[in-house]
Each structure stands twice: as C-alpha cells, then as structure tokens.
Structure P
Amino acid sequence: MMQMTPLLWVFLGVALMILEVTTPGFVLFFFGLSALSVALVTWLAPALAAPWQWLLFSVLSVVYIVLLRKWIKSLFDGRQEVSESPDEPFVGKRALVLEAIDPARPGRVELSGTGWTAESNAAIPAGAMVRVVGQKNLTLRVEPF
C-alpha cells in the first residue's frame with residue numbers, strides 16, 4: 001500500500017471538494033474534509049503507517065457524513081423563511097396592474113420597473129393602480145388603491 005504524505009492527502013482533499021461541485025448528493029465534500037483531517041494527522045504523526053491512514057480516512061468520512069451532512073447541507077440549501085411582516089420593502093408601494101387580477105387567478109403588476117405576479121381578494125382590471133400589502137416569495141399581495 002502506498003505511503004501517503006500530508007501533501008498528497010491535502011491534494012486529495014481539495015480535489016474531492018472541487019469534484020463536489022460536479023456531483024449531486026453533497027457527499028464528496030465530507031471525503032475531502034476527511035482527507036484534510038488525515039493530512040493534519042499525518043503531518044503531526046509522520047510515522048503513521050499507510051493502512052492506519054486509510055482506516056482513519058474511512059472512519060472520519062463516515063463520522064463526518066453522519067454528524068455534519070444535514071447541518072452543512074442546510075447552510076447551502078438556500079431556503080429562507082417566508083415573511084409577511086409589514087417590514088417588507090415593497091409593502092405600501094404603488095404598482096400598475098399589467099394583467100387583470102381576479103381572486104381566483106393571479107395577475108401581473110409592474111413595480112419599480114419589474115413585472116411581478118400579484119394576488120388580490122378583489123377583481124382589479126388591467127391599467128388600475130394598486131397598493132402592495134404583502135409579499136410571499138415572488139408573489140405580491142395587492143389591494144385597489
């Protein structure tokens with residue numbers, strides 16, 4: 001079995017982390033993290049035999065996946081809490097209805113030069129001015145002005 005130096009473990013760890021970008025599942029990152037951990041251990045204990053290095057790499061990979069995957073994946077998930085508070089930046093602003101809005105079917109409004117999907121409890125014809133009263137993701141909640 002090939003004796004791995006700390007530098008080879010660092011190269012392996014970085015390569016695995018870069019490969020993570022090209023693969024789904026978010027697993028290679030933890031193999032890379034494990035390789036970087038083994039690099040540190042082999043730097044601190046250079047006499048560690050190759051079989052022990054590979055065993056440590058295997059054990060750390062499993063431990064990191066089991067303990068850290070869910071937490072780290074949530075950091076990269078991109079999900080945000082939906083806020084309907086009046087502190088939203090569009091609440092209170094005026095918008096122009098581009099497509100008629102019906103309580104059963106959303107329409108389109110223009111706000112600050114951008115088109116938005118809009119919902120309302122009232123029927124609002126195209127060309128009317130509305131006031132934004134809330135926002136949920138990319139949909140504005142409006143009422144007649």
Structure Q
Amino acid sequence: MEINLTPIGLVQNAVTEPTKEDWQTITSDIIVNEDFIEALSGIDEFSHIIVIYWMHKTSSSDRSVTKVHPKRNQNLPLVGVFATRSPARPNPIGISTVKLLEHQDNVLKVIGLDAIDGTPVLDIKPYIPGSDSTAAARTPGWLKK
C-alpha cells in the first residue's frame with residue numbers, strides 16, 4: 001500500500017540541525033499554507049495543540065534502525081525504536097503537544113515543538129484533556145535518568 005502525504009505548512013525556528021535541545025524553551029512559528037487559513041478557525045480557543053510533522057532530515061540509513069539508545073545516551077539500554085521518541089524510525093513521523101502562544105492569519109506561534117527549521121507539518125489537532133491524555137501506570141526506569 002502506498003500512502004501519499006502533502007504538508008499543510010512548515011516550521012520556522014532557530015534550530016537548523018537535529019540536536020539535543022531543551023525543546024520546552026524553543027519558540028517556533030508554524031506557517032500554514034494559505035489555502036488552509038480557514039481550517040485554523042477556532043484554534044485560538046485551545047491552549048495546546050498537537051502537531052504532526054515529517055522529520056525530513058532523518059536519513060534512509062536511520063530509517064532502517066530497529067534499536068537505539070534512548071536520548072542518544074549510550075549509558076541507557078538498547079531498546080526498540082517503537083519504545084522511544086527517537087527520530088530514527090521506519091516512517092519519520094513526529095508528534096508533539098505544544099502550547100499555542102498566538103495565532104495570526106496563517107501563523108501559529110508555539111513553544112515546545114521538537115522540530116527543526118523547515119520541517120514539513122502534516123497535520124494540526126487541538127489538544128483535548130481527557131481524550132488526549134491518561135495517567136500512565138507504568139514507564140521504564142531509564143526514562144527517569
């Protein structure tokens with residue numbers, strides 16, 4: 001099965017290469033394509049949004065990786081990519097819940113988006129407490145390191 005995706009916009013920020021950033025302090029603009037301005041109607045009523053994006057700088061060799069050290073930390077155990085937030089994955093799709101700071105025309109200003117400058121945005125959804133969150137009952141020990 002072939003799946004074709006068309007970006008609805010792109011990310012603009014000061015981060016130009018994938019690195020270990022303190023993403024919670026990074027402010028980004030999501031520039032939504034002009035033909036989707038109407039699709040942003042009502043987005044201001046939400047404090048947070050979910051951004052789905054394509055990690056376009058993930059190499060084809062990274063896309064064949066099945067195990068990684070979380071957070072690129074060799075001191076953490078080698079685990080499957082589906083048990084991490086690593087950009088090395090078969091389909092380099094990123095998802096991030098971010099605080100919406102401002103909406104003006106086709107630009108959404110957000111904080112906490114872990115995507116670099118020029119990243120294609122695939123979709124935007126409102127964050128709805130209760131529907132989009134649940135109390136995690138179990139996480140691995142390495143997550144706390």
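Values as computed for the structure displayed
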quantity	calculated
At a computed 4.7 (distance in nm of label points 7 Å out along Cα→Cβ at positions 64 and 104), which of P, Q	Q
Top of P, Q by relative contact order in percent (Cα under 8 Å, 6 or more apart), largest first	Q
Structure (P, Q) behind the derived value 0 of helix-only ellipticity at 222 nm (-39500 (n - 2.57) for each DSSP H run of 4 or more, over all residues; to 500)	Q
Origin of the value 16.5, where Kirkwood radius over Cα pairs in Å was derived from one of P, Q	Q
Which entry (P, Q) yields the derived value 5.5 for distance in nm of label points 7 Å out along Cα→Cβ at positions 8 and 112	P
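Since every read-out is calculated from the coordinates, none of them should be taken as a lab result. This one's a predicted model, so the numbers in the text were calculated from it and none came from an experiment. Cβ atoms are built from the backbone, for glycine too; each structure is taken alone.
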